[in-house]
Structure I
Amino acid sequence: MKTKTKNALHEIIVIKRDGRQVDFDTTKIATAIEKAFKAVDRENNAKVSQILDNVLHEIARRFTTDIQIYEIQSIVEQELMHAGEQEVAQAYIEYRVNRDLARANAVNINYKMKDLLEKDQTIVNENANKDSRVFNTQRDLTSGVVAKALGLQMLPPHVANAHQKGEIHVHDLDYQPFTPMTNCCLINFKDMFKNGFEIGNAQVESPRSINTATAQMAQIIANVASSQYGGTSANRIDETLAPFAEINLEKNKKIAAQWISDPKDQEAFAMERTKKEIYDAMQSLEYEINTLHTAHGQTPFTTIAFGLGTSWIEREIQRAILNVRIEGLGKEKRTAIFPKLVYTIKDGVNLKPEDPNYDIKQLALECATKRMYPDVLMYDKIVEITGSFKAPMGCRSFLQSYQDEEGNEIVDGRMNLGVVTMNLPRIALESNGDFDKFWEIFDERLGIASDALVYRVHRVLDATPENAPILYQHGAFYGGYLENHESIEQLFKNRRATVSLGYIGLYEVATVFYGPNWEHNKEAKDFTLEIMKALKAKVGELSDKYDYHFSVYSTPSESLTDRFCRLDTEKFGKVKDITDKEYYTNSFHYDVRKNPTPFEKIDFEKDYPFYASGGFIHYCEYPNMRQNPKALEAVWDYAYDKVGYLGTNTPIDHCYECGFDGDFEPTERGFKCPTCGNTDPATCDVVKRTCGYLGNPQLRPMVHGRHKEIAARVKHMPKL
């Protein structure tokens, strides 16, 4: 290219379809021409170079300040035709037309309804805990298709364009922005139990037993889950429910005094009866949550956290939660999918043999080997990373420390307002291994993602208290006792609410620059940490500017692990160790194909959550651990002062035909018993980690990429 032409182009601004203005980029034109040649099976670098020079010369001759994107495309088509490359020109035109058609179809309700009726797997299997076969879920999917199409039209054009191209992902478009809903929360159960609340036409008083408290808890969970679109969590449930079990104990003491003369026998009777009532209450809660269906056509994504209470009643609640889960659901004793159990480990409470709750920790280990839950929170590390202790909202979203005007730490009743995730592997692939180019594209995409997050906040503020009474008027949110005319913003501002900037695929990013075996390369690891630091710096700027807590979030990319990779495969083809896997690696996780030991995985991943304090979890893969819970305890103890949140992935599948316990074999059509070949969902219980939660892929199929990732995990399950 002549210097004069190059200098002239340097001054030109390109105006995109969505109105954005960007610097002129020669490489994008070159890539488009190369793809057109490849589309007709002709790779001619000399011809591409000549046509590119002609295109750039023509642009420099005709434009001096700015140029519309469609004008560039017209010049490319013109120069291809002048060069006698009619077939290549046709391929280029078809590609552009197909892209424009895809954009139009994304906001075309009739077209999206056609996809739903034809059972497009990216729609019906987008969420592994939604059963698309049942009527109420089908109804929700139908409304979701409409809401998603309209939501794309509501988004700022450059945000919608980036989402459709797979540069970013605006989560939960089937709910927000069409409706100004919030995402996930820690429900303020303590205040609701203390003050009473309303659901529908019923005014509910403070419970007078643990049985009533858990029944009310289930109703609150269902109503909250219907009023938002993300997960609901019960923080420190053992301590929350203990006062109501105390009421049971006092009632039972009175009954014992009427019928039993010996005071020791009275005490023993009252405690044994209370213990049974606690177990029954927790069993009822488990069954109620698993049989609930929200207005969204799904079981509420529920998390309950426990483990810090040390009184007799608090310990019995913890014991009951774990024993109920170990027992299983129904006559076949299947593994319960919900609620997600999160057990807290704290030095001085349950970490060491001399700690008062060490025996409960042993029960939690048994439960994890048999039912995969509980995941574990490391108390001291959570405080270090997030500023104070709390359970996650939903599967992994964490609040940061917040104090009221009196200096009291407020956790329960706070919430998240939405997630937008960046496709980091796309940026790395577009940079073609050029670090300067990577950071240039990174900054551009980060700006778009930031605009998307700010829009999500503004859209939530359009809600009024009467839109979601359980949240804004009856106490599920902290301070949620608003009048109809009051603004809901007072419940979010001053950094009470979080807004999440997600990311995916650090493994693939580093692979572009350093190759697929970079985990022990300090330079490569530092590069990935620089990316995290840049994300952290950006959310800090946004927090200072808008006074909401923008935070970095390690996205639980259940369907996104497939979507981004699929779109990038269309754009870049099968790239070894990146798109050829047919899935992207979740957030900062170690590549599952490398077969790391749990200790290696923890050591590698431990640095990342400090920059992603808005959401994180670590998983370790194990063989069947039922006969070796001490090995699992060794990992938990090793992790205690290294990571904040740890999940257990261990084979717990069961075949009711032959009695096999372990790991079913992944196949293209699902999972099968390795002993008898059984694939019938009615006679096998297959439970896999499909997101931050568990799921049954036999009953509710997953999108293709997620299936591939689980298959890789199973194949490379390490030994301890």
Structure II
Amino acid sequence: MSSSASVANENGVAVVTIDNPPVNALSFHVRKPLYEALVALRDDPAVSAIVIACAGRTFVAGADITEFGKPVEQPELRAIVALLETIAKPTVAAIHGTALGGGLELALGCHFRVADQDAKLGLPEVKLGLLPGGGGTVRLPRLVGAAKALGMIVSGTPISAGEAEAAGLVDAVLDGDLLAEAIRFASEMAISGGPFIAVRDRNDRLAETDLAAFDVHAADLARKARGLEAPIACAGAARNAITLPFDEALAAERRLFLKLVAGDQSRAQRYLFFAEREAAKVPGRDLHKRKIARVGVIGAGTMGGGIAMAFANGGFPVTLLETSAEALQRGLATIEKNYAVSVSRGSLSEEAKQQRLGLFKGSIDYADLAECDLIIEAVFEDMAVKKDVFGKLDAVAKPGAILATNTSYLDVNEIAASISRPQDMLGMHFFSPANVMKLLEIVRAEKTAPDVLATVVDLARRIGKAAVVVGVCHGFVGNRMLSARGAENEFLLLEGATPSKIDKAFTDFGWPMGPFQMGDLAGLDIGWRNRKARGQTAVIADTLCEQGRFGQKTGRGWYRYESGSREPVADPEVEALILAKAAEQDVEARAIGAEEIIERTLYPLVNEGARILAEGIAARASDIDVVWANGYGFPVGKGGPMFWAGLDGAARIVERLEYWHRQTGRAIFEPAPLLRRFAEKGNWEGVVGRPA
């Protein structure tokens, strides 16, 4: 018997243990011995029941993603599940950790599922641009009902063992030794004599389905998909489970899976899955990590409070510092309010809320930061202010404490040079709201010690962030490229586009919102301050700010927001301002189509990414894509700007950049040498000269 799938007999109950660390993925070298073991046990008269369990920290957490899109070596998962359904004796899946994707589909092949209290179960394939390909869309509705299955499959979000038991997915949530209890459960089922009905033959829950209500829910989910194919395919497959015989629905699921796995969207989403893991691979990551037991955060405003919540959510005690008792109490009250909202939505229990609030210690005295192992400042974006903060930290922080700045743009090297311990200093650029947004740009300064970098990269994972290490330049990777993306916005407005037309071109492309909606959400005054600090101007945006139009927070920005609504309404006053400024500059308005908008905004984005790669600010093209997919809303179905450049055709991008450079003379359109080489070679790794 293979070490990947071993068998033991416990008083007539056969225990098949899968052992394929780290997450027991269903690779071919697991499937083959598993299938052979199940065939033998099916026909073994000495076996009265079968338990499928897993070694290590989790049940099967999914299929082997590296096998997707390649010829499948037999037996595949569908054959194993079909085999399980031919076994007359009771079969039990003993679930700990996570049963995800192919792991849950394997469990659905069993007659029964038992789990420990901490288990999570789900079908997250949609997040890879796929649908469950091992029968999950057809079997899950038969256990939990069509409506519950639709929500699980389209969202891809796992559910707890308790919720799974309530829904009918899990037959028992067990205390104590899971394997021992699962063996006892299987033995009792065997003694009961059955009948043992395969999930495929259970149709009672499907008969309860209100198909009209299902279709309304599915249509709503399709609207929210924003051009992604997988959620719509998932909903269609779940509907097939209701309306088609089992085998026909199963065949339809397979056809949909094969279509998705061969498509660009799934390729892009699978690429991002691996890109996030690659981004965590930095020199020195295997070094001894510094111990982080308590975190300090300076500033209890929107950003500081969010950062503090991110660490508390990860289980870290946090000392939150403010300049006054009033500001501190406001910050703590906002944090408590945010947690209360989570409780009201059902995403957090009252007990968990109180546990997290108990991790906060408020202070207005820098001396209280002396016990912290990591201290992050999140104060006003001004170099003098930040240097003052770090001067105080230098005096009170204990030796070996890591000091971090949350700056979005400023020179981390300059801040580090102002203190006596630059080796302990780096940037940690969180994205707002920091307790929600997944991205963390970790800014490596010239003198940042390797173990500091390794510690913070590891820490980011522990608080659920997608970490990308970047070098020092104005705006790092994300905001530097954002400036390039937005460089043409005012020119487009002056030449005849409107904010709503530009925003629609972006949302049609797949962005969650356009640049003008995003500006109103973030606050136009932020960009205004940044421009003034750099001696730059933006004739229309600056005028709006001078008029006190800062976006949603003032009810007026690029759009109007009526009666506290967040819904943008086109404002004739803004359009009149644009026309007036165009007239002042003798710019004649013309029709501007969506294709031109994309060329003049997203092609410079890719071009700036190529410059960043050439300068070594980012180590890999895929790192840039992780930044943009997780921090700025670049459509995941397109894989990030650098991946999309290959899909859209790098040669065409270079050609159109050259065209716009001739038309405008603006440097933003001059193709970067690295982008030209990419257009010639077709892959970033070949032109960067290092892993991409």
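When you work out relative contact order in percent (Cα under 8 Å, 6 or more apart) for each of the structures I, II, which one comes out largest? Provide the component values of the computation, followed by the final result.
Working: I: 12; II: 9.
Largest value of relative contact order in percent (Cα under 8 Å, 6 or more apart): I.
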Candidates I, II; mean count of other Cβ atoms within 10 Å over residues 511-518 computed = 20.2; producing structure is II
If distance in nm of label points 7 Å out along Cα→Cβ at positions 271 and 415 is calculated for I, II, the one returning 3.3 is structure II
Re FRET efficiency 1/(1 + (r/R0)^6) of positions 407 and 463 (r between Cβ atoms, R0 = 35 Å, to 0.05): value 0.75 computed from one entry in I, II; matching entry is structure I
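Values in this text are rule-based calculations from the coordinates and carry no lab data. Owing to the predicted nature of the structure, the values given are computational and were not obtained by experimental measurement. Cβ atoms are built from the backbone, for glycine too; each structure is taken alone.
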